[in-house]
Each structure stands twice: as C-alpha cells, then as structure tokens.
Structure 1
Amino acid sequence: MSDVSNLLHPGVYIKELPGLPSMVGASTSIPVFIGATEKLADGDCNVARPVRGWADYQARYGSFVFGAQVGAAVFEFFALGGAFCYVIGVAPDPLPQVANVDVPDPLATIHVVAASMGDWANDTVQVVTLDAGPIPSNASAANTFTLNVVIDASVIADPTTVWQKLLKVYVTANAIKPAPLSPAGQDNYYILESYGAFNAASLKLPAGATTCPLQDVINAKSMFIRVQTVDTSGANSGARSSTLVPLNPGDTVTYNASFYEDALKAVSAVPDATLIATPDAAIVDMSTDTTNVGPVKDVIESVFTAFKHLPNMFYVIDAPFVDTPSNTQSVVDFVTGGSDSRPLINDHGGLYYPYPVVLNPISGYSTPIPPSGPVLGLYANTDMNAGVWVSPAGVVNGRVTTATALTGWLSEGDQDTCNPHGINVIRPISGYGITIYGARTLNPGTSTRYVSVRRFLTYVEQTIKAGLQWVVFQNIDIILYTTVVRETTAFLTSLWNMGALYGATVDQAFFVTCDETNNTPDQRAKGILNVAVGLAVLSPAEFVVVTISQITGSPSSGS
C-alpha cells in the first residue's frame, strides 16, 4: 500500500515498483582443467583457481612444458577463443622426485632438472654441452658453448614407452635430423632443443639477481628442462668432453582415479564451471594393447560419478594415445568396452581422437598434446560467436587453426568406424585444414546424441532454474502461474529470435505450461509448483545428402 502521509493535493500519483528479475543466460563455456602443472604451490593443490589469461596461468602454474599436460591445454584454450577458466593443480603427497642431473662443463657444473614431474625423461632424455666456436690455440675448450637436450636415435627408431612415442612425433613434426655428436664415434642423436651460445659471463649473477643469464634463457623457453643451479667454483681450463649425461630417473606418477579424487571434490566450489578436462589421464599407449587403459576408464567413470549431482557439467574426454590412429579398432574397443566390458555411455561427455600437434610459441617447437585444450577453446569460441546450440565442429566452428599436424591422418573410411560410436574425429579437411569433424556425445543412440543438443538443453535448464529462484516460498496462485509463464516465455522467445529453436512461430518452437492443469490441489497443498517446458531443439546437419541426376536430351543453352 502506498504511503499516504505525503499526499497533499488531489490528483494522480506515480510510484515505481521493482520488477521481477528477468532470466539471464547461464554460463556455458567455463572449463575446469585438472592435472599436472610445471609448478604448484602448497596452497594451490586440489584447489580451483580462476585463470583469466595465459599470463595469469604462467604466474601461478608455470609454462607449456613436456610431461605436464594442463599447461598445453590451457594455452590452447586461450589461443582458440577461450576467455576464462579454472585450474585445479594436482600432485602426489609426498611430492615425487623429479628427474635431474649435474651437467659437467669446464666453466661450471650445471644442475638440470626435468621441467615437470614424472618418469617421462627416464632412460630417454640426455643433456650435453658442446663447443660453439673455435678452440683457442692456448686452450682446450672454446670460449662459448651450447647446452643441448638430446635423445638417442635408437630410441626414436624403436620407442617402447608412450613418452618415447610422443617424442618420436615431436622429432618428426619439427623435421629434426639425427646427427653424430663430437667426439667422433658417438651414436647419432636427435637434438630436441639447443640453447646458446653461452660464455663465462652467462654463468655469473648480475647485481641483485638470483639467476644467471643462462638460467634466464633456458628456463624461459625450454619445454624439457630447468636449470636449477650453476656452480662455477670448479671452473677449469680442461677440454669440453661433450659427455652425454642422462637425467637421473624421476618417480613415476600414476594418473588414476585416486589421483583426481580430491580435485573432483573441489569442482563443487566453482558453480559457474560447466566443462571439465583431465588431459594427463590420456597419456597411455593404446596402440597395440587396450588392456592397459583400465586406469583411464577409472578416471572417466569417477568423473561421471562425481558429477551426478552437478548436471550442468560436460566432460571433454581425451582418447588415449595411438601411434597409428588409422588403426581405429583400438579406440572403438576402448569406447564400446570390447576389451574390458566397460562401455562408455553418457550424454554428458564427448570423446575426441586423435592427438593434434600444435606449435608451442614459447619454445618454437611443435609438440603432440591431448585434444581437450583445443577442443574446449573452440567450444568457448562457438558459444560466444554462434551460440551454445551450434555444434563446435566442422569447417566453420571446428577448425583447429593452431594445429600443425596430427599424430596420424584419418580418412573418411576411418571415420566411418568411429562416428557410430560417438568418437569425435579430428582430421584434415581439404581446403580448410585440421578440423574437429565429429559432434556426438557418448550416448549416440538417444535424443541427446549431439554435443550441441545436450549442452543447449543444459543451458536452458540451468537458466530457468536460476531465473525462477525468486519463486521459492511465493504463494501458489493465478498471479504466480502467469508470472512464471511470462518470464519463461520471454527467455525462450529470445532464444527463438536468435535462431536457437526450430519453428516458424513461437508456438511451433516451444510451449510453457504452468496452471491448474499441471498443478493439482494435492500438489499445491504439498508446496509443489510444476512448470512444463517443451522445446523444438535444433539438430546439426551431420549427413548432407546431395542427389545429382544426369539430364539427357537437348542441353540447356544456359540462358
């Protein structure tokens, strides 16, 4: 009732009342990346932290490094259109021993550690310093040198671990040629990275600095190593032996369900997140044997179980590594449960295959990575520029412009094997480049077989849920029915106007019912308000059939 104390003269008085809150679209393209990072502060382990750009990520978690997949995934997410994400860094407790070695040189002893935790460098990566100039007549070593990360050619010729196979892709993608290292007689080696030339001044600390120029250069650019300390106390005038020193073994890190358990609990603290990726879990070799992918299945199933109470989440799943992706039977068995009777069936997840090879502009080299980072970048880009109801796939919305290659090339015939099982293939499309050419969930036989349909329905559900929060504890009456229908209809009409629903009219596109027909006296007495919403959802044109017939008889003049 209006306050009448200030009504002094006859007439009409106007009073503005606050309107009911209108529905605001729910967030759709905010992912959570969970896994290994280059560095991780104690307070950041298993805690969701917001990341607003690549520089923000680097400041807290480190760089795009080999062996820890979250950095590469986040970099690709932002490079392809993402604007905001969360990262949950994970590490075992106690922390594992990182691979390391002392590299001898006449000018210093250089203590090198692997750029990330794990056993990826074991029996594989070696470091060596080499002369980078003429050797003076009165000396045994050149005044300048390079520091090199190398791998034996025999390892590349016959790789046995998944990490060695990924390094073989790295060598091929960067057209690195094997070469003998001095002194003569050593085997051929691939130089993965080379830094320098450095000299004695490069090893000295500038005034007020905590690292020397050699450390600054290598630690800023290398994908493989970090220079922890440089000790010049034993400098001598001896020859540079060019002795290859392998990194001492690092502890194995197992990316199984228990590794992610605490991190998954932390996702509940970020209610605006709608997507999730666990790229490290996919670093398993499935090339010839699918029996070793049990831990990957465990991770996938644990994510789906954890998010039964978070229906707004969608899981972008990385298929395990296959060194010959055209051997599609491995990934089909993985999805269908052909080897373990554990099929992957869930319309809140989409699986992508195979690994793209992307340029790391920090190191200047291309490297294979699991696909979830680029895929989520294109999810975000499509949501922002086209809408969540549009498939993040195809030559318009699915081009992976950062990719320089794939771990293997797939044909249309290869995709024939994958597509029916909901395996979203990434392959080259003539004239367009490397493209996500699949748009299915892991529930291909249902009405939510398409990623865009599942995510659009989730978007509508979550928007209506948030937009009707004000209704809770309001009295159920005709006015409430009318208001709920009006607000919901306004939201759905805006979607129809944007082309998100099928139908020439709003009546064909959707309906909203909230009245006595679906709210009986008994339900009203129990405090239940039912709102029925029906949508004519768009489906992507997955199969475009063009029928061409040959016209016989008199040809047209064309005029």
Structure 2
Amino acid sequence: MGADFSYNATIPDNPHTDENETVSFVKEPNVIEVKAYRDTWGRGLDSYLSWFYETVVILYESLADNGSIYIHLDYNIGHYAKAIIDEVFGRENFKNEISWKRTSAHANVTARYGNVHDVIFYYTKSENFTWNQQYVPYSQEYIDTFFDQADENGRRYARRDLTAGMDRASKGQKYTWRGITPTGSRCWVYTKDKMDALDADGKIHWPKKVGGMPRLKLYPEDLPGIPVQDLWSDFSQLHNLAAERVGYPTQKPEALLERILKVSSNENDLILDCFGGSGTTAVAAEKLNRRWITCDLGRFAINTSRKRLLSIPDVKPFIVQNLGKYERQAWQAAEFGGEKKAAAMVSQYRRFILDLYRARPIEGYNWLHGIKGGRMVHVGSVDSPISPNDVTQIAIEFKKAMGTGEDAPSITAVDVLGWDFAFELNEVATQQAAQAGIAVKFVRIPREILEKKAVEQGDIKFFELAALSVDIHKKSKEVILTLKDFIIPPDDVPAEVQKAITHWSQWIDYWAVDWDNKDDTFHNMWQTYRTRQDKTLKLKGSHAYEESGEYTVMVKVIDILGNDTTKALKVTVP
C-alpha cells in the first residue's frame, strides 16, 4: 500500500476456464483517503509535525496510567518526532530508542551507508508501568567465550562467585564451609544446606589449587539468556518468499510485536494500534490472549487484517466497526446547524444529498424526500441504517403519493439512499416492496460527500448495493450453502478491468458464515478465502446442527476491494 493509500488489487483467475485470466490494477485512493494524506503531508514536514503533535496528545490522554507506548518511525523523521513526544510524555518517561533491523543489506547503495533499520521510541506514562523482562538466547560465540569450562560430560559452563556482601550475614550466611570462610566483609550467597545440596548435584566448581574458592557452575540451558537490549537484529526478514508475508508493504514481523507485547502487557490487557496496516499487532495480541483494538482508514488494510485474524485457529469473535456515524453526525451539525436547529438541519441535509443525486426535492411527506426521472427518492439519516421497517413506511407513503400533479411519481419505483443498511435489507425489503408492487433500488451515499473539495469538483458517484444470491439445501440436520451469484457496483474499477471479469466469483476475496447468529457480533464459524499460495475459493459450505430449531444464518462476503456484503437467512432444522 502506498503512502497515499493507493494499493495493488488483484482479480483472481476464472476457475471455469483454461486460460489464466488473473488481472492486477492500482486502486487509487478515494477522496477521503486523499484528504487524510493531504492533511498529514500537504505542507511537507510542517503539516506532518502539526498532525503528529495532535495525535500524540490524544494517545497520551487515552493511555492508562500504567501503560506504555511504542512509536515506530524511520530515519527521516524520528529525530524531529522525538522532541514532540518528549514535550507530551515528559523526558523523564522516555525509556529507550530501539533500533531494529528491518531489512538485509542493500547492494545498490553508493555515497552513503545502507538504511537497514527503523527506530521505535519507547515511553511510559508514569513510573508505574508494566515490565516483563524478556531474553534472547546466547549466541554460540558468547557461549564459546564466557562458558569456558567443561564438565566430565563435555557440557560447557561458566563460573560465578558464591560470595556476596555482608548484608546477608544476618541470615546466618557467614560461616565456614568445607574448611573455607569468606574473607573480610564477604559471606556466602546461600545457606549451608543449600551449598551442600549444590555440591551433591555437581553444581560446584572446585579449582585445582588447594584452598581455592569454590564457584557456582552455570550451564547455558539453566539460564534465561541475555536480557533484551535496545538493538534488535534477531528477527527474520519479510522477504518475498517469507511464509508470514501478506503483500502489505509496511508489514512488520509478528516476532517484533510479540516481544513488545510480552514486555509491556499482561494477558487480558487492552492493546491499541491506531495505524493498523496489515494487522500484525492485532494478530500478535490475539495469539498472546490480549484484548485489542486496531484502526485504519484504508479498506485494503482492514481487509488484510481481517483475513489474517480469521486464519488464527480458534480466534475469538471480533467486529469490524465503521465509526463513520460519528463523523457524519459532526459533519451534519457543522454544515447545517446544531441541535437547536434540528428540523432545519435535517431538511438542509436532505436537500444537499438530493442535489448531489440530481433529484428534485419535494415537500409534504415524511418518508419521501425527492423525485428523479419519475422515481421517488428517500434520503436516509446520518446516524441509523436503512431497515426493512423503513422500506415498509416508504411503501405506505408511496401509495399516497400516486396520482397526478408535479410531485407524483410516473414510475412505480423508489430509490432508497442510505449511509448504512441493515444486514437483511436486500432480501427482506425487496420482497416487501415487490409485494406492494414497487421496484426498490438501494443506493449507498458515498463517504466522499463529507469532503468539501470532492463536492466542489463534482467527484461524487452513487452506487447500488451489492447483491448476493445464496442457495440453501438441507439434508436432515445438515445445512449446505452455495453461493450462486454476486453482483457489485463498479466502484472505482477501471473499465478494462471490469471487462476481464468473466465469472462473478472473481469479485470475491473471501466469505464467512455465522451459522447461529443471535443478532449480535458476527461469529466466523466457517470461512474460506484466497491466499498468496492458493487463489481458489470454495463456493459451498456446510454445517451439521446438533439441535432442532429455527436458526438465523448470516453470510458475509468481502470483495476484492475490501467492501463487505452481508445477508441473513432463516433456516429450520428438523
């Protein structure tokens, strides 16, 4: 993924033909993503540092008092950013500048040193923070150098002093053992019984010199290793053939995040990665039994993260939450007035959307707000999804609007515009409208409307909802689902790429099933998806129920652009 949110999207091969019809294209950033890039880097370093300061302040306020923060930057910006982090977190809470080797040596470097590392600034919010010491194994060179003795079996060991300061004398550890008494202000590290036990186990090194001080034998396998320092070069590189690689340019090794999480958190702690990228933090946190929140503006990042999480055996249920509702509410209030002008605000908002949709506003109705090409138009609110009940009300009011007059529809049809739509809408609401003799088209209001520049430039495009067709077959208590068709709007897909699609399944990146949805979080109880190694996709899934009854089966399809389409189905198991 590029810094400007562009990324390479791949349309997989059609499994029903002999030819290889795989096509790749660059998915250009949408206007919201362009705005995010412009707000961050539009004025170069100055705008980045201004954005960075505001971000660090928010993170400081969000961090628990005993929390830690790790900020990953490259060599171009790190020295500028550290001054800002010092100001927000306090220099006294700076712990380390960690250098980690992210790539192997560059062969094409001239007139400078190769850039093979990035930096991670480690800060805490206070002196009361979580710290679980981690270790790295001893290198063979270290063992050869410092474990310089060998026992009768050839095992290498190091020697350690068995005496300590007189602070232990009060514990009875100033005594004569095997005819030897520590001199001066020294005493034995252990009690006499412990010394006898160590000697019986062969853990005492006796020098050849008569009267020499015995020392403790330390074997490499009995020690935790070397405490982790601030130079990390022990991670495998994510080269093109790495099994862990998912094709996301800024992907980090899982081992890097595992070390950070093990050091600065405990099980069930809450981890936040507000620039989630490929989802490595969430994946590492899930495997280490931490709770997690990961965020990203790009759909490709969310799609990549979701697929990685689903590949974890026994992954706990999680939800992908679009926080656009709050953004839209703030936008509506800023553009059209606050709560004191609620009625006027909603009216102006609807007129604004209708104007962009090229529809003419009409008055006198609660559920019908405009007309376009003889079709009535409904504009959904910013803070609630379009539901089947909404469609019922629209159909009732549509019958009242039929007749003659300037505002009467000439076609028995309604365009329903919304930001979000209930899961079961396409199936249930379309049937409801058909029973009433009304053709309904569901149209998504694009996020780009929130960006003033996009509106001014006329870069607003409305697209219909994707349509998913699923066949259900029952055999006793076994239910078999088969995807039969999937139609999506050509959202930013080049015309030549659209022509390359010869089978509807090529649009699908993965799909999942919740076999017993309780109208709560979607549970990935079964899924199939394409991987780098295997681009094929199963179009059929099955499940055997243990109990009879009526179940709600939720099918979620994710297309190659990261959009999700969800369909709810009712099934009765005998």
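Throughout, read-outs are computed from the coordinates displayed, never taken from laboratory work. From a predicted model like this one, the values you see are computed outputs, not experimental measurements. Cβ atoms are built from the backbone, for glycine too; each structure is taken alone.
Annotations for the structure displayed:
- Of the structures 1, 2, the one that 1.00 was derived from, the read-out being FRET efficiency 1/(1 + (r/R0)^6) of positions 109 and 229 (r between Cβ atoms, R0 = 30 Å, to 0.05): 1
- Distance in nm of label points 7 Å out along Cα→Cβ at positions 133 and 549 from the coordinates reads 5.2; which among 1, 2: 2
- Origin of the derived value 1.2 (distance in nm of label points 7 Å out along Cα→Cβ at positions 125 and 253; candidates 1, 2): 1
- Comparison of 1, 2 by relative contact order in percent (Cα under 8 Å, 6 or more apart) - largest value held by: 1
- Given -0.76, -0.89 for log10 I(q)/I(0) by the Debye sum over Cα atoms at q = 0.09, 0.10 Å⁻¹, calculated: source structure among 1, 2: 1
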